[in-house]
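Just so it is clear, none of the values below were taken in a lab; they were calculated from the coordinates. Everything quoted here is computed from the prediction, not taken from an experiment. Cβ atoms are built from the backbone, for glycine too; each structure is taken alone.
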Structure 1
Amino acid sequence: MKDRLNALVPGTDVNVAGAADGPLHGWTFVAKDLFDVTGHVTGCGNPDWARTHQPAKRNAWAVQAWLDSGANLVGKAITDELAYSLSGQNFHYGTPVNSSAPGRITGGSSCGSASAVCGGLTDLALGSDTGGSIRVPASYCGLFGLRPSHGCIPIDGVMPLAPSLDAVGWIARDIEPFIKAGEVLLQETVDEAKLPERLVVFEDTFALTSESSKAALEPVVSRLEARLGKAERIMVGEPGGGLAEWMRRFRKIQAREIWSVHGAWISEVRPQFGPEIAERFQWAENQSDQDAERAKPEREALTVRLSELLQGGTVACLPSTPGIAPLLRASGEDLAEHRSNVLALACLASLAGLPQLSLPLAQVEGCPLGISLLGEPGSDASLLAFSRSFLQEAS
């Protein structure tokens with residue numbers, strides 16, 4: 001397959017035929033280069049990682065599930081180095097193209113996955129989401145993307161980043177392929193027997209968006225209210241610290257887990273990272289176990305609070321990202337500020353292990369912007385069923 005989007009890992013040639021029959025028969029997919037594929041090195045976005053690891057002996061569970069369902073694997077997609085970024089600008093392999101917003105980033109770390117689907121190279125893509133890496137590129141590229149309930153999709157054969165936060169997710173352009181692919185991964189049929197019945201809007205999440213983004217998202221919120229009734233509007237941020245406080249706690253927990261997983265390899269190999277990623281790993285190394293431990297009780301309290309709030313068929317609405325994809329030429333300072341706001345939105349589902357579905361329902365300046373639905377643990381199929389029903393109703 002000719003890679004006109006710089007979406008695939010250079011020098012790789014991955015092409016595995018799926019089963020002769022199945023619900024995904026005839027569709028193609030790429031797998032983020034964190035997913036094992038038999039006989040191929042899982043490079044994780046870094047040449048030194050690829051150099052120091054052997055080819056995989058078996059497929060990742062999610063890769064095998066789609067192959068068994070008839071889909072054809074046609075490539076390994078570029079990821080940010082060890083998945084520790086949200087920009088999708090790989091220092092070694094370059095930046096995949098965002099066909100829906102030319103001149104702008106795709107978002108990461110599932111950048112190649114989003115680029116391949118957005119640009120029509122493939123029908124579906126596997127990715128992972130620790131702190132927004134499915135939701136962010138889905139929003140920036142105008143795609144459907146789900147970060148599922150934590151642990152509901154086996155993560156076997158996927159490079160871990162921060163295990164208590166990592167989740168396997170997927171991306172698609174169109175709703176029906178997205179749902180069919182999800183049924184395979186969730187091992188659950190999506191029907192409309194149990195649709196959400198109540199809406200909550202997280203007011204402070206919309207306060208993080210630009211005025212133009214807020215204006216573009218408001219009509220979608222109104223449509224959701226027309227379907228589910230007038231929303232209860234609440235502030236979900238930490239009293240006294242807001243969403244930024246949840247983001248800081250998320251980063252500390254994530255950093256300690258990352259260093260516990262990858263610190264020994266980094267110390268031994270001393271890999272070459274891009275400047276941004278090198279700085280981030282150095283920061284992770286210097287975070288204390290005590291800070292991460294202090295954040296855990298607050299995380300548990302947030303998990304309980306959100307699970308109780310969303311039980312009984314309630315969904316929460318929030319922006320997938322604070323705005324459209326930043327420009328490729330954006331300064332490091334601007335990207336850092338944007339990333340902080342992205343993490344403040346994304347950390348809620350990550351910390352609480354909740355399913356979050358990004359829907360491509362808004363535009364600003366001709367560029368896509370996603371809006372998200374957040375559900376209680378295990379409500380993944382319900383979110384998918386509602387999205388199909390909601391989109392059919394609007395058409």
Structure 2
Amino acid sequence: MITFKKACTLIKKNVLKTKIEEVVDIESSYLRIISKDYISNHDLPFTNLSAMDGLVVNEKDLKENKEFKIIGESKSGDSFCESFKGNKCKLIYTGAPVPKCSKRVIPKENCNIKINENIAEINEISSEKFIRQKGLDIKKNQKFLKSGSIMNIRNISLAKSLKLKKVKVLKKPRIHIISTGDELVKKNNPLIEPSNHLMIKFLAKKFGGEVLVTEIISDDQRKFIDKILKLRNYDLIITSGGVSVGKYDIVSKTLLNLGCEVIFNKIALKPGKPATFGKFKNNKFILGLPGNPVSCFISMLNFFPIFIKCFLGKELSILNKGLYKSKKFIKKSGHLTTFQRVICKGGTFEVFDNQDSSYQSILTKSSGLLYRPPYSKAIRKDEIVEIITFNSVTEYNI
């Protein structure tokens with residue numbers, strides 16, 4: 001039996017960052033990790049643009065004149081605006097191209113525009129030119145997306161503005177989910193309605209995995225072996241059930257027969273003691289989770305985010321933590337690392353009296369988990385403690 005901390009370290013040590021890439025459309029690149037640098041092939045803005053609605057005039061003419069003849073307009077969507085000389089001006093709108101040579105935009109509130117007479121009178125000249133200079137945002141040949149960056153909303157918007165249609169990204173880990181248990185597969189009326197496969201599926205996607213298939217099979221060792229041997233297109237197999245030491249716990253018993261190096265298969269952890277992690281060839285892995293739904297859920301939260309961070313080199317989602325005041329005295333812990341379910345209200349938290357890992361209703365009512373390393377000291381009433389919170393999973397998505 002190894003410590004929880006050691007189990008986490010072993011995952012980090014064995015899982016290598018993927019080198020597999022794929023090309024996706026910009027619109028499909030949300031929360032993907034870029035695998036190359038991207039350089040702009042043009043300036044942004046592409047030319048000088050007006051920052052205001054108003055008039056565009058030759059700057060040198062402002063020294064001598066206050067009245068100008070309107071000879072046209074420049075609007076947003078025009079690719080260019082023809083220049084002009086003399087005592088003339090053009091109407092111009094925000095985002096519209098500014099004619100070449102030395103020009104200045106006069107905001108409409110600083111002038112009197114007589115459309116019927118094609119005349120504009122300038123009442124006030126600001127020190128600001130109100131022109132967004134060409135390349136002020138991004139210059140041509142400038143790096144605007146860096147390899148290893150996450151394609152959040154801002155990066156997608158920038159890439160789209162620079163006319164990037166596709167992007168090369170790291171391929172997500174391909175995941176195959178297998179739940180085992182005779183009690184789950186009884187025809188028409190299973191003794192226990194299977195749910196772990198759904199929970200694993202949603203968490204795997206939440207933290208950045210690509211779920212290929214979810215399956216439920218009986219406690220048949222031969223079927224399990226055949227199922228694994230037929231798999232090809234995967235990076236991680238996640239199982240639930242069959243990882244304890246009972247007669248029908250088939251996962252742990254068969255990994256060695258499958259040529260799998262068992263990295264760990266018993267942890268000084270509550271809940272989640274029988275969680276198993278193994279390594280096949282070619283950077284392929286298996287994560288065996290307990291069949292108990294609560295243990296399965298907490299083990300998945302503990303180990304899968306570590307796996308995916310190592311595989312992709314980045315965290316796409318994280319469980320947030322917050323500081324809460326304990327409503328009651330909590331006695332010191334024993335030799336196991338424990339994750340106790342808690343309810344948070346306002347700025348306080350309370351540990352559920354019943355921590356039996358079979359009670360899903362308590363997990364549903366929980367606000368988060370209290371993490372306690374082995375032999376943690378007692379927690380005093382009103383002591384402020386860090387809580388892992390369920391309802392504030394952060395994605396790097398803005």
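When mean count of other Cβ atoms within 10 Å over residues 267-274 is calculated for each of the structures 1, 2, which structure yields the highest value?
That would be structure 2.
Rank structures 1, 2 by distance in nm of label points 7 Å out along Cα→Cβ at positions 107 and 139 and report only the one at the top, that is, the highest. Can you show the working numbers first?
Numbers: 1: 0.6; 2: 3.0.
Ranking 1, 2 on distance in nm of label points 7 Å out along Cα→Cβ at positions 107 and 139, first place is 2.
Computing mean count of other Cβ atoms within 10 Å over residues 75-82 across structures 1, 2 gives 29.2 for structure 1.
Taking 3.6 as the value of distance in nm of label points 7 Å out along Cα→Cβ at positions 115 and 379 derived from one of the structures shown (1, 2), identify that structure. Walk me through the numbers on the way to the answer.
Details: 1: 3.6; 2: 6.8.
The structure behind it is 1.
If mean projected area of the Cα convex hull in nm² is computed to be 28.4, which of 1, 2 is the source? Only one of 1, 2 returns 28.4 for mean projected area of the Cα convex hull in nm², namely 2. Each of 1, 2 could give log10 I(q)/I(0) by the Debye sum over Cα atoms at q = 0.16, 0.26 Å⁻¹, for residues 171-258 alone, but the derived value -0.64, -1.34 comes from 2. Each of 1, 2 could give helix-only ellipticity at 222 nm (-39500 (n - 2.57) for each DSSP H run of 4 or more, over all residues; to 500), but the derived value -5500 comes from 2.
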